[in-house]
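Peer 1: Multiple structures follow.
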Structure 1
Amino acid sequence: MTTAPARTVLSRADILSMEDYARIRADKRREMVAVKKNRRVSVGPSATFHFESYDTMWLQIHEMLRIEKGGEEQIAGELLAYNPLIPKGEELVATLMFEIDDPVRRAALLNRLGGVENTISLQFAGETAIAEPERDVERTSEAGKASSVHFLHFTLTPAQIVKFRKEGMQVILGIGHEQYGHMAILPEAVRSELARDFQ
């Protein structure tokens, strides 16, 4: 039995009316809690990677439409914003968030993390895949302050994808910034889930 290829693009036809979405919202959000559990990795004390997919972006767009109530006019903008965050078959896409409740401590950390988006990698089986940040906006200010949110693409070669997909493969997600040097081994459930993003 073969698995259907993952979907890589959301179109207008995928977007429900807010009335239809309201009827299934509770079930969809409950489903996504379980899915997101195996798409989330903490690295160090303050950084969390959320690996995105067609399903996470589908839910995100519907939630944005529900909150902002922009109707039909809002849909095209949401598709434009979130389609780039759906993996296209040879990549993993992650939202990196630096999460510190105390605003003073958060500002102090971000002030030291300029360029952190350029120091992130996946390592496995002697391979290294360097994250490429989204270039929609600059995520480090001229003063050297990092944003608390970064959007990252890990593009793998076909040979790297074969290795990543191997059951039990140890994959290390690392941040190599001099002010935030931390690594985490992906749990097997996470590696297995992310392997489905490759086609």
Structure 2
Amino acid sequence: MSRDDETLRVYDARAAEYARVTHTDTPGPLLAAFITALPPGARVLDLGCGPGVDAGHMAAAGLVVEALDASAAMVAQARKRHGVAARQADFDDFVAEGHDGAYHGIWANFSLLHAPEASLPAYLAAIHDALRPGGQFHIAVKSGTGSRRDELGRIYTYYTPDGLATLLSNTGLKPLAHAAGREPGLDGKPADWIAIRATRA
């Protein structure tokens, strides 16, 4: 199951703070590259949208944006963004609903890292099926190995660049671009991260 109650309690309690911490006036370079790779007016999904900052930037760029998050408080924040259709759902709900070829792009920025490692292949397979041929997929996770909780109580699964790329390739998602960095999150602790943009062949 993708829903971790302790993680959700953290996000429900700190949604407004998280919206302030993640606020940007313009899209960051990874989001800008994702938007550029899509056709005008593309239909996109922000999977695990948090407070909807990135979803808002995508909508402002003229994309048709749907957004999902398991946290009710995060969905409430995302609904404040003009042009964003946000609703509460977790990764298992997304798999169960089925979205065959519905999207030109799916953005999963620091969201799937909260899912159990054993569940990720099924989620990636559903993402593959939900993309149109040539569709774009962005995933960002924290770099490392294993699974553990941070000081706030959120559960994380960590990945190596090669391991994540292999998981994507195994589900028919072809990696196109890689990025890495280190920066603090909601807990204030600097952490290494990796991101991959892939396409459905």
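No value in this document is a laboratory result; all are computed from the given coordinates. Being a predicted model, the structure only gives us computed values, none of them experimental. Cβ atoms are built from the backbone, for glycine too; each structure is taken alone.
Peer 1: Once distance in nm of label points 7 Å out along Cα→Cβ at positions 78 and 166 is calculated for all of 1, 2, which comes out largest?
Peer 2: Answer by largest value of distance in nm of label points 7 Å out along Cα→Cβ at positions 78 and 166: 1.
Peer 1: Could you figure out which one of 1, 2 the value -1.27, -1.38, -1.44 for log10 I(q)/I(0) by the Debye sum over Cα atoms at q = 0.25, 0.27, 0.30 Å⁻¹, for residues 54-117 alone was computed from?
Peer 2: Corresponding structure: 2.
Peer 1: While we're here: Where does the value 0.30 come from, among 1, 2, when FRET efficiency 1/(1 + (r/R0)^6) of positions 30 and 134 (r between Cβ atoms, R0 = 25 Å, to 0.05) is the thing being computed?
Peer 2: Value 0.30 for FRET efficiency 1/(1 + (r/R0)^6) of positions 30 and 134 (r between Cβ atoms, R0 = 25 Å, to 0.05) corresponds to 1 out of 1, 2.
Peer 1: Quick check for you: by distance in nm of label points 7 Å out along Cα→Cβ at positions 150 and 174, which of 1, 2 is greatest?
Peer 2: Greatest value across 1, 2: structure 2.
Peer 1: Of the structures labelled 1, 2, one was used to calculate relative contact order in percent (Cα under 8 Å, 6 or more apart), giving 24. Name it.
Peer 2: Only structure 1 yields this read-out.
Peer 1: If Cα extents along the principal axes in Å comes out at 49, 48, 27 when worked out from the coordinates, which of 1, 2 was used?
Peer 2: So the calculation was done on 1.
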